[in-house]
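Given below, in the form of structure tokens, are the structures.
Each value in this text was obtained by applying a stated rule to the coordinates, not by laboratory testing. Fair warning: this is a prediction, and the values are worked out from it, not measured in the lab. Cβ atoms are built from the backbone, for glycine too; each structure is taken alone.
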Structure 1
Amino acid sequence: MTLTKRNLVLRICEDTGLVQQHVFDIVQRTFDHIIKALAKGEKVELRNFGIFEVRLRKARLGRNPSAPEIKVPIPERSVVRFKAGKEMRVAVRKLAPKLATKPSTQPPKG
């Protein structure tokens, strides 16, 4: 299951008893402030959740998959990097045994 913004708002409403529209506005404003900070090149640090920061990817040469002999210049650009906080890393590590026991959804190779 994917946690969407709507699902997040509904869960917060259930936990707090607040009106959906108010919670939606708060969540949206939070995201807007994060985006604005990153657009200015600022680091966003949310304790126990993670750190968002803007990194510059160097220019490089890529390949066209349909014509691998042709090199395509890819210009440098800014990308957002996320580093998970300690609590998130610990919680996600607990998934490893559960994920390993799930059957593969990919067809067998051969």
Structure 2
Amino acid sequence: MQRAQPVPSRTQAAEAIPIEAAIKRLQLALDTLETALERRLGVERRQVGLAEQVDALTSDRAQLAAELDNATARARRLEIANRDVAQRLDAAIETVRSVIAAHPR
């Protein structure tokens, strides 16, 4: 034999409505919290990606700075060598002129 289900009283039915509303509000708050958490995790993943890019760019910058320093030092050495060659050429030209002047035709 089946027992009859108790019929809720008017007071119990009236109390159930605010509870259902509270459950709906709680579910909405949980959904909102979950959405905010997903956004936050997305932001953190992007920040990690940006930090990795900054690290890579910093490394590239350091490498480029070292290459620039080497190129600048090489350019200075070439300028010094160029000046030295120019001075030697001037001296050689003067020597040739002196020899030509000393031995007219």
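Here are some notes:
- Of structures 1, 2, the largest value of mean projected area of the Cα convex hull in nm² belongs to 2.
- Among candidates 1, 2, the computation of mean count of other Cβ atoms within 10 Å over residues 20-27 that gave 10.0 used structure 2.
- Given -13000 for helix-only ellipticity at 222 nm (-39500 (n - 2.57) for each DSSP H run of 4 or more, over all residues; to 500), calculated: source structure among 1, 2: 1
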